[in-house]
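Enquirer: These are the structures in question, set out in turn.
Please treat every number below as a calculation from the coordinates, not as lab data. A quick note: this is a predicted structure, and the numbers were derived from the prediction, not measured. Cβ atoms are built from the backbone, for glycine too; each structure is taken alone.
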Structure I
Amino acid sequence: MSTDSLNDQQAYHRALNFNSENNQLEIIKGYYAINATRAFKIDADEPNKPPNECEYVDIWKLEEKQTDVNIAVESLYDVLTDDTIEQVVFVTNYTDLASVLEKIRSLNKVKVGLVIPTTDSIRNPNEKLDKFANWTRKNILIDELKLSQLPRVVQGGRKPAVKPIGWFGQPAIVEQIIETLLQVERNRSKCWRWLETAPPSFEDLPVLTELPIALLNSEETSNIVLQYAKKYVDFRKNEE
């Protein structure tokens, strides 16, 4: 998790609002509660030791509050009050939402879709949720997520929303690329502009099949972009 995760989330929410047509998007927030409590600590030497035989220690307990309640209330309210809705889609595998799926299905007004929020493999849905869905998707494809990305910069308000470096697949390498380019570019905006345009070709480097900025998620392709940045910097320095 980013050390600046709160600002990162706020940037994402601003981007969603800026990108929403006719204000059709509403962000409804829950909150986290953190409390000091006590719990049994897993024994490092005997991980399978029963809890009552383990050390009882002080811990911080972080709990998400109101999210499932808000999802249930808002979805049911929308179905009851908006006759233009044809279907509601839940992206979850959380058992506690089974009752609202059941209630919506019982109204016989809209279809209910269920998407399991995983990308690495197909995951079986919770039986209680699946029972009340008209259709179920067991995963989300990586290519679908790529096609659903917002631009790196979303304009709106006094200040645009900018995608945090920590949200790229290889943030450490991205930072290396930026620091490399800053040797010949005046500011970080110029560096990002370089990443968003086709760089000069170099015979001893693999041909880039996409713009550099689209290749920053895997370690292999990010390192190739880094090599391009280094070559570009050397080229610029030799020109001067």
Structure II
Amino acid sequence: MLEPGMTFSDCADCPEMIILPAGRFTLGADDQRETYGPAREKGVPQPYAIAATETTFDQYEACVADGACAGDKSDHGWGRGAQPVINVSWQDAVDFADWLSRNTGYTYRLPTEIEWEYAARAGSVTRYPWGETVGEGNANCRQCGSTWSGFGAAPVAQFSPNAFGLYDMNGNVSEWVDDCWTERHQIKDDEAETCRTRITRGGDWYYIPIMSTSAARKPNAPNLWSYTIGFRVVRDLTN
């Protein structure tokens, strides 16, 4: 039986998943950028599984080989393999999750903002899982003191994991989530209906530390692709 803290993989080409417990946490922050707030207590009512790392080129290219994902994704000269897949749109990420669902019989999808930030914080209440300041060598973002900072994406899992065992939630590449963009976590019906803009979380190698805090969020057009953007998936445990 799958329990919180356990890891598993549903197939040879599937990402390693970590089961997170149900719980409560503070979503957002009021002391950073306006769009990161307001800070509000939120609940995660059911355990769920989230990928331990950002989706890699190896994992994504298995979907490409099966004809289910677009195969035109440049690695920007950084290599493929264990590098996080980049230059993917929101729909590319959804296509990968849908392919996993069909192949495994379980429901894979992009995380919600609540699920993503709960996973990133891993019980912490500070700006970063390791403390209030970014320090050096804790993550891949500009001015973060790593080999890759300001120069490019690192292979996944080059930095210490957070308390949930998740890698690169802060920095490396920004990650698509499922939600429509709303200002300050305030749902507006017109925006939710049209969903002209999606959200990336977690910051990346290119941007400064304030954009890689656990509360950091940014609007992006769903058809945007960039060498700063990747994703990771969630798997529901109820099916």
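Enquirer: Using log10 I(q)/I(0) by the Debye sum over Cα atoms at q = 0.13, 0.16 Å⁻¹ as the calculated read-out, with -1.06, -1.23 as its value, let me know the right label among I, II.
Expert: Traced to structure I.
Enquirer: -11500 is what came out when helix-only ellipticity at 222 nm (-39500 (n - 2.57) for each DSSP H run of 4 or more, over all residues; to 500) was calculated for one structure; which of I, II is it?
Expert: I
Enquirer: Which of I, II yields 24 for relative contact order in percent (Cα under 8 Å, 6 or more apart), as computed?
Expert: Computed on structure II.
Enquirer: Identify which of structures I, II gives the largest calculated value of distance in nm of label points 7 Å out along Cα→Cβ at positions 185 and 217.
Expert: Comparing I, II by distance in nm of label points 7 Å out along Cα→Cβ at positions 185 and 217, the maximum is at I.
Enquirer: With FRET efficiency 1/(1 + (r/R0)^6) of positions 81 and 121 (r between Cβ atoms, R0 = 25 Å, to 0.05) computed per structure, which member of I, II shows the largest figure?
Expert: Largest value of FRET efficiency 1/(1 + (r/R0)^6) of positions 81 and 121 (r between Cβ atoms, R0 = 25 Å, to 0.05): II.
Enquirer: Given 21.8 as the derived value for mean count of other Cβ atoms within 10 Å over residues 137-144, which of the supplied structures I, II does it correspond to?
Expert: Attributed to the structure labelled II.
Enquirer: Give the label, chosen from I, II, of the structure having the highest value of mean count of other Cβ atoms within 10 Å over residues 57-64.
Expert: Between I, II, the highest calculated value is found for II.
Enquirer: Out of I, II, which structure matches 0.75 when FRET efficiency 1/(1 + (r/R0)^6) of positions 17 and 169 (r between Cβ atoms, R0 = 30 Å, to 0.05) is calculated?
Expert: This value belongs to structure I.
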